[in-house]
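The following blocks contain the structures, represented as structure tokens.
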Structure I
Amino acid sequence: MRAMRGFQVICGEPDPPVIGNFFGKTDKRLSLRTAGLVGLIILTGIFLRVDWMNRTALWCDEAESSINALTILERGLPGNEYLSLPVYENTLTERWEGNPEYEFRDSSYSPQGLAVYHGWLPLYSIAASQALFGLRADHPANPPRVVHGVEEIPLRTAAPRIPAIIFSALCLLVIFFLARDLGGTAAGFAALTLMAFNARTVDFGYQARYYSATLLLTAFAAWCLLRVVRLGRWRDFLLLGLAEALLFHTHQFSALVFAVMAAVTLPSVIRHGRWFLKSLAGGLLSALLIFPWIWFSGFLSAASSVPKAHKLFDSLTDWLAYTLDRPSQFVLLAGMLVLLAIEKWRPSWLPDRIGTAIRKHGKIYGVLLVWMVAGYAAFHLVVPAASFFYERLSLVLWTPYVLLVAMFTADLLRGVPPRLALGLSIVAITVFLAARGRLAFFEEPPERGDRAAVASVIRALEKIPSVAGTRYYATPNEHLTYMYYSGLPIQSVAPVRKSFFSSCKNPVVFIESQMELILLAEEDVMLAAASAGIRLKSEAVPALRDLVWGTLTARELQARGLPAPPPPALPGFLLPLVEKSGADMLEAREKYREGIQTSPVFRHIPARQARDFWLGFFYRFVQPADRIGRNLNVFPRLKTSNVFLLPKANTVIYYSDWRRFSEPEAGAVRD
């Protein structure tokens, strides 16, 4: 009874014994029909994630994690070097004095050469999957060559993503039981549906990153905390300590926010017998699993010198931008607050069944709202500017948000017959997602990784002559994708000294993403031909589409003072399409510039093109104006390069031979 009273302080009265425990002894059971429906929703959610997984390639952040995992297979620990190159992932702030090639270090790694920017649990799970699928770390060859052809793209994509799929399946199971323990079966199904079918969580749920594991362990830690508050047994405290440690080794920021939220439950925890000793035991277990790693990895020494994001804020709008950009979600939360206020001060305004349900779960709503507020505030106060991307804040807020929506849905359905409430909760959440355009069944994966683009670059790299000492570079973080897929030692162009490019006598290959130039749809070419009374054969359309892209790209190169291939001979009916596409690109460029500069991280970067904004991101704190556009470190080499256009990859490859670069006339240009 004492433990149950402690639970009631935070969580109100428990629901009737129709909900269960999925660890240890099962004292409350699911009906066979309910269990089958849970399994069906989970399987459907996993199918969505596998489908999205198979339609995309790894984007740069996934390639980063996959390369970190390969260093584990090579050396046992996630290291800062791969293919004999230092790995660069982040904004550059730390000077590398005395290094003739690199001007900057990467703050993602400790002085011991270990990855500390991301948790190790996801990295080791990716490494285990890679090993299971037969992937191994590559080793540099001289001359460098493509080791993995396009036929390996599917395997090298799936292998590092499989752990995320597994974590997703477990997360869906845990979130169902957690929500059900909090608010009943209808709440469990509402949470499960929201987590399984929301396009955002489907996107989180297959990427070779820490996202899926973070959602799982956040939900698991919340379930453990609920057991501590409700039952307060020794094993509950110890399991909570273990969950917090696992969450720390997955996503340190989420572990910090969860610890702050958990402190709110202390008034309930102290009602349990010997609570202090139990808390001490759980805390010591967590500390034993965390602090030796902190000492061993050099985590504290590697604290980034990148300023906190809030130091770049110009006004209150920057603090509220996430909220202002997602009004529907916060209107929903505001509605919950209004109902809580009505229940407290004007309970007669609500139907008895709804008022009773809200009163019963009012303290749960309070704790979840504290969790969200703590996550929101901590993100804006603690997160470095280099990590200030709202998708990461969404990851931290997602679990309490799902639980809030699920419990709110279930409470509105109080008084409805249980089986009907169960079905209505699923329908209500599905309609809610569809109305917001977030139902994954009708959405496409975000356009981050394109397999055809990766294949196009790899084929081009196979054809480019490579001699001993050839150096490969790419726009920042794109280099990680191409290095992982090809096995070539491709470095980010950002940290390299300008003087190194000017003195390097080896051939230099530079892979540059154009970003803004988009390949037209085949229908656009067909319509342009039809308007001119020309009937095209379908097999001729791709080449014509490539000609439009090539024409616009050549214009862009010429405008930048770079070599460009001779203008192709265009059929007359394509000329209006070229002009319209060029005008659309300029309009899109201006909108992109206006949009991206609303973020404090990109504000004040003197750029107009998307490519230069992202270069400026890496140079954000080291005079970006002196390092982008015509001031790019590799730019003098590009001016004497052979140029290869890759329409399907929206990419230009430059090949710079030293002999051509060092000619007197080239030297004059270089100076």
Structure II
Amino acid sequence: MPWNPEETLAAAMQAFQKDDLEAADRLARAILQRTRDHAQAQHLRALVAYRSGKHAVAVRQWRHLAERFPACVEFHYNLAIVLEETGEVGEAESAYRRALVANPDWADAHFNLGLLLRRQDRLGEAADSFRRAISCRPGHPDSHNNLGEALLELGDVEGARTCLNRALELQPGLARAHNNLGKASAIEKRFAAAAGHFESALALDPVSESAWNNLGLALHAMGESDRAEQAFHNALAARPDNLRARWNLFTSRLKVIYRSPEEVVRSREAYLHDLEELDRTCRLDSPGAITEAAEAVGSTQPFYLAYQGEVDRDLQVRYGALVARIMAARFPSFAVAPRLQPSPPGERIRVGFVSRWFVNHSVWKIPVRGWVRALDRKRFRLYGYHTGHERDDRTAEAESMFDVFVQGPLSVESWCERIRADAPHILIFPEIGMDPFTAKLGALRLAPVQGSTWGHPDTTGLPTLDFYLSSSLMEPEGAEAHYSERLVRLPNLSIHYQPSPTTGVFLARERFNLPGESVLYWCPQSLYKYLPQYDDVFPRIASGVPRARFVFIRYGGGEGVNAIFRERMDGGFRRFGLSASEYCTYLPRLDAAEFDAMAGLSDLFLDSIGWSGCNTTLEALARDLPVITLPGATMRSRHSAAFLERMGIRGTTAKSIDEYVAIATAMGLDPALRAAASADIRKRKEILYNDRECIQALEEFLISQVQENS
């Protein structure tokens, strides 16, 4: 009976399907002994090698087949899959693309290519691949879900939500789509809605570490700290080595708001304990561990540490060392500073600014915009690196002001390559603490000289940053000990600030349900700026000013934070025999026109103690609103006092809590005092604006850094 290779191949395939890999390989080899170039037998041997974990063998065999049969889609596709698994990402991408040349309508190849591109943070290309997958196979829920996830990272929340809802129409039980809808709501700071979506995901997949982790973040933002902690523990129960969950757990020890001063102390102690444990146990002994650690960096940051009112240098140095160690392991070629080459005569000094906040945000409005506008372009060439996806009219303004302006999203590696290619002499990170990308990039050495400034007014703790630009009027004596960086005190306020024009909008007090006869104390800071140890100042002022009304802005992220603050106010006023409801008003978040109008309606600006107002104070002063402040031991507690000192106004700057209350009480009782203070501000506020002295000092400092490091 003649030998039939097709029958042998069929038997080999049947053995493979039964997971009898030895028999399948033996039969495939038998075919190849008689028909050396039998493509399907070679393909089967590659499948057996792949299933057996012999990826190098599988790659060799599929690469050979793909070269021999370039029109065979399956060979390219399988080669791409195994190459991706072995980390040969570039060749895997090429193989997927060759498969799509052979068959442009293969949905799986488009989908897998999209996943590969997304893992490289090539989000726009990934989204295009998912769209093509959907056009080839409209009913594939995972394609809609992954397109939605890519759009989320590109900042298109509404487009993402449409895709994710379509994924759920196709597969109502798709937990990942619920999880991504939660992320969409979290981006919009609708944390209660986000938590609902994460809980829906967990009802479908109770061991989803991603959904538990995201639920923990949402609950923490809502002020529900105990539930947040449990959610992170559940994520760790699903996978004990989940570094992102451990990272989020340790940063969540820093609560959004506190019930008591004792809780602040306990929070700080728990944070230190968890930081030390994470530092001790963070493994960087394999490529996978290093990648996961680097992805965790910046996912959450110790943002709320600065709001505890303490000097944070020791904690930040420990944290910064951990972050720098991880990022150096992940990107070793960017962990060592490039040499600063001597500049040819006449060459401009290249200065880069790395920030997510080239938008209508205080980081752009206060330190960065004025510096960029005023620096001498004959001596400096300026680079703006916009790590965010957001754009508005301020983004367009920024783009027009820089010599070179680059906007993401880009991967960390792509940002590193781009910045290194531009070869800035000096790189400035206006803030470290709010944006994941600047946290990652700031922990590397992308320029010979690097520094930060007070967009987030606390030391970064990063050993990769050399200097910290600050204000001589804001820094207390001995403040050098507060920073891991070299403290540079620029003259006056350190900023070349130009106020935004007031809106001119007038709104009656009735618009905000405020009694017309009240003395309005404007308290517009985020509620987490108000530390519990200073709660008594409000009822003490109210005891002396019967018509006092304190106007706060509610926290928009969740009612848990608002509830805690209200409980504190209720308790504080009760201790003085008063009812907080008669003295405190809590407004919802206001748009810019309403916010400005509210400042215009108010009688006094009552500065927060421990972390003073900055942008809000400048806007209040633009309205000639008297500011009462108490400077503290840190730079961030002295913004308002510095503004007043710069104007030569000292009568509303207190030296103690008692004096703060006394000033607020006296001015609340005396309209003539308020009118005189307002007139004083009106005469003197221009000195706050367009300060050339600090620009000259900044230019001299930047030049000195190049000279010293050449």
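Comparison across structures I, II (criterion: distance in nm of label points 7 Å out along Cα→Cβ at positions 139 and 323) gives the highest value for I.
Comparing mean count of other Cβ atoms within 10 Å over residues 91-98 across structures I, II, which is largest?
On the way: I: 16.0; II: 19.9.
Biggest value here belongs to II.
Work out distance in nm of label points 7 Å out along Cα→Cβ at positions 235 and 387 for each of structures I, II, then name the structure with the largest result. Don't skip to the answer; put the middle values down first.
Details: I: 3.4; II: 1.9.
Evaluating distance in nm of label points 7 Å out along Cα→Cβ at positions 235 and 387 on every structure, the highest lands on I.
Work out which structure the value 20.4 belongs to, where Kirkwood radius over Cα pairs in Å, for residues 187-426 alone was derived from one of I, II. Provide the component values of the computation, followed by the final result.
Numbers: I: 19.6; II: 20.4.
Source structure: II.
Taking percent of Cα pairs over 41 Å apart as the measure, the highest value among I, II is held by II.
Give the label, chosen from I, II, of the structure having the highest value of FRET efficiency 1/(1 + (r/R0)^6) of positions 459 and 571 (r between Cβ atoms, R0 = 35 Å, to 0.05).
Working: I: 0.85; II: 0.55.
Ranking I, II on FRET efficiency 1/(1 + (r/R0)^6) of positions 459 and 571 (r between Cβ atoms, R0 = 35 Å, to 0.05), first place is I.
Of structures I, II, the largest value of relative contact order in percent (Cα under 8 Å, 6 or more apart) belongs to I.
Given a computed value of -16500 for helix-only ellipticity at 222 nm (-39500 (n - 2.57) for each DSSP H run of 4 or more, over all residues; to 500), which structure among I, II does it belong to? So the calculation was done on II. Which structure, out of I, II, was FRET efficiency 1/(1 + (r/R0)^6) of positions 443 and 499 (r between Cβ atoms, R0 = 41 Å, to 0.05) derived from, given a value of 0.75? Comparing all candidates, it corresponds to II.
None of the figures in this text is laboratory data; all of them are computed from the coordinates on show. In this text the structure is predicted, and so the values were computed from the model without any measurement. Cβ atoms are built from the backbone, for glycine too; each structure is taken alone.
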